[in-house]
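What follows is a group of structures, each given as structure tokens.
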Structure P
Amino acid sequence: MGDFYDTLETRSPDERETALFAALPEQVAHAKANAPYFAARLAEVDPPTVRDRAALAALPVTRKSDLIELQRNAPPFGGLLAVPVGSLARVFASPGPIHDPEEHGIDPWRTARALYASGLRKGDLVQNCFAYHLTPAGSMFETGAHAIGCAVIPAGTGNTELQAQVAAALRPRGYVGTPDFLKLILEKADDLALDASSLAVGHVTGGPYLPDARAFYESRGVEVYQSYGTADLGIVAYETPARGGLVVNEGVIVEIVRPGTGDPVPDGEVGEVVVTTFNRAYPLVRFATGDLSAVLAGSSPCGRTNTRLKGWLGRADQTTKVKGMFVHPGQVAEVVRRHPEIVRARLVVGRADANDTMTLRCEAPGVGEAGGDGLAAAVRDSLAAVTKLKGVVEFVAPGALPNDGKVIDDART
């Protein structure tokens, strides 16, 4: 199809809307009949009547922020799974912890369109630097690359020296991973006098693709595009060569709603991203991601006709991503719980040298700013154990933290 993955991407908006809402009643019925959670959640819903956006907007939302408790009370999937666990292809445990199922089939996470729009083609070799251990991102993008016809190096995360050596030896054309990690690989290749110039196409997600990273890749002649998705939903929207927002993926219905409600907002207004998928194993109906975005007017100049989103505009709640990993307010509370000396704490997420940073600022009466008796080191170890990320610990005077209820402060640009 040349510039497009298939003809679905260029059909008229009316044709797409008709097809999606013709299929939606059966998906709602499937969820209600086979997933215990939705049987209760949609008990008063008559599936054949859910045939347009107004009817969809009348259904209750299911919040990502509730999944931890739902899955704890009804393991492993909180009653949202609509098939036997043993029929799944893979089962993952993402940070939280949140369990994520993968169904069998070609491109189950709908990543192929995003990779194709980035410029990857059949026969390309791709260095996949997403984690393959427990979390779904590695499998998510490997299955999409295979659907296109690419070969994949299952590189995983970390070990930049080995990553640079692999890139120089195997000459992959494509990279997939977090926005910052490709920069580290290329810089390590420079340090080692290795030729990593074969890496010409990149696809990134798992964290903000910020201007400093974009400028670096442009200076190296690497075409890098981004996408937006979640471990529950797969890819929701993706960047195209037009560089004009993110085009909504085929096979999902996206709504932008007022945060804390299920009420759709007018196009252009910032609100929470709510997604309905047609995944048969995990039929998420009106899944509230906790992410903020807005609809851009018009269609993409690239020729794809689906709705465009402005991209990730922040969190409707305080959960955020640091180096591709979700950090939840509950995790900050767990760190505080482990150290009774701390009465209040705020995790500040920042940016330095094109990398994400974390600083846990703590109020601990009677403890100096240095964190006497090894407390700072102990808290730092707890922060790493709970979040799986390294951070800095600072102690501030009692009353120094703002009294605004904020636990995580994302101070990145």
Structure Q
Amino acid sequence: MPANDLLEHLWLPYTQMKRARQPLQAVSTEGSLIRLKDGRELIDGIASWWTACHGYNHPHILNALHAQIATMPHVMFGGLVHEPALKLAARLAQKTSGDLSKVFFVDSGSVAVEVAMKMAVQYWLNRGRNRTKMVSFRHGYHGDTMACMSVCDPDESMHSLFKHYLPKQFLAELPVDEASEQAFDALLAREKENIAAVLIEPLVQGAGGMKFFTPETLRRVAEACLRHDVLLIADEIFVGFGRTGTLFACEQAGITPDILCLGKGLTGGALSLAATVARPHVFEAFLADDPAKALMHGPTFMANPLACAAANASLDLFESEPRLKQVARIEALLREGLAPCVKIPGVLEVRVKGAIGVVQCATLGDAAALRANFAEQGLWIRPFGDIVYLTPAFTIREDQLAALTSAICATLPSWLSRP
């Protein structure tokens, strides 16, 4: 093995290591730029898996991190609390919709969903009812851990290999029309004594293919859950913190889920932190003299003070800088910049919502090779499946965004016409 082989000791995510390409080595970041060891700069169109909403190295977040690391980078959250977590929990309760007010901190998005599912099942068990199944939707994706995989699309997701070994859940079509609405309602009516909760990614199904649906569809799901006394879990790990044009996607449907999962953009992409936020009626089902009715969960690094400091700084920026106006401008530029793609043979659709732009192809071929092609052009774009998409930082410069959209429009004709 060559001495300079970067993969000598690494196991990369979502990668067949037998034929893995040598990864690019990043050495620094700034704004919407990733600088490589070989001296090149890449314009980042993905915001590090949708997290760096304020761009990289925002001075306000860096200053908050420097101040916190000098005093207390970490302390356990079992029997102790601290000001960064107290402040962040109160702010999340204030900013989320309705009476979402009980914040359970975790260290990653998948764990936030795991905790939400655990809360939902135990909510019913604590009330003396054995309702343990979940309902999720075609093209849905909720994380890579075992319980999360059970609520991803069993056929269309990257986890289809495991579908025969995971707990059996209910899979539904989104109620986008009268027929699918009736089918979804009938499922809840028929199985409600078995169902603990419905899980949904509001408005955009992310890793399942960047599929969009309307606020009206989300509202139908919420109304059906209320009608049949089923908990609703909203997974806003991708779409939360401005990505769809409002601070939280549920706002656009005017709904309040029973449990809300947050992550990714929570710290502005600085550190890993996530949260599962519940309404009071969920929380109150765990209050009892019986210790067994407590929520028995506690990640070692939950409510990490350093991450909470970053999250508070990120919320400061949503309050002090025009993030949602920037998202609206990005939406307009994505519509304009990606529009020429609809004329390319092999492109089925261009769709844009907030700071998400998607070019839907009939087939894409070797996505890793296309990623390498974009990198050679000085761009960090990560196509997957049959889509090329952009989810840039909200602070990206207009010329940088134009470089991304222009490259997609210029590259796809030759790429999709290959034999």
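Bear in mind these aren't lab numbers, they're just calculated from the coordinates by the rules spelled out. These numbers were taken from a predicted model, which means no experiment stands behind them. Cβ atoms are built from the backbone, for glycine too; each structure is taken alone.
Using distance in nm of label points 7 Å out along Cα→Cβ at positions 220 and 276, single out the structure from P, Q with the greatest value.
P
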Checklist line | Parent structure of the calculated result 0.35, given that FRET efficiency 1/(1 + (r/R0)^6) of positions 68 and 284 (r between Cβ atoms, R0 = 30 Å, to 0.05) is the read-out and P, Q the choices | finding: Q
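If helix-only ellipticity at 222 nm (-39500 (n - 2.57) for each DSSP H run of 4 or more, over all residues; to 500) is computed to be -11000, which of P, Q is the source? Display every interim value, and only then the final one.
Values: P: -8000; Q: -11000.
Computing helix-only ellipticity at 222 nm (-39500 (n - 2.57) for each DSSP H run of 4 or more, over all residues; to 500) on every structure in P, Q gives -11000 only for Q.
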Notebook entry, point to check: Which structure, out of P, Q, was relative contact order in percent (Cα under 8 Å, 6 or more apart) derived from, given a value of 13?
Noted result: P
Check: When FRET efficiency 1/(1 + (r/R0)^6) of positions 20 and 308 (r between Cβ atoms, R0 = 25 Å, to 0.05) is calculated, the result is 0.10; to which of the structures P, Q does this value belong?
Finding: Q
Item checked: Entry that produces 22.4 once mean count of other Cβ atoms within 10 Å over residues 44-51 is calculated, selected from P, Q -> Q
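With FRET efficiency 1/(1 + (r/R0)^6) of positions 76 and 180 (r between Cβ atoms, R0 = 25 Å, to 0.05) as the yardstick, tell me which of P, Q scores highest.
Across P, Q, FRET efficiency 1/(1 + (r/R0)^6) of positions 76 and 180 (r between Cβ atoms, R0 = 25 Å, to 0.05) peaks for P.
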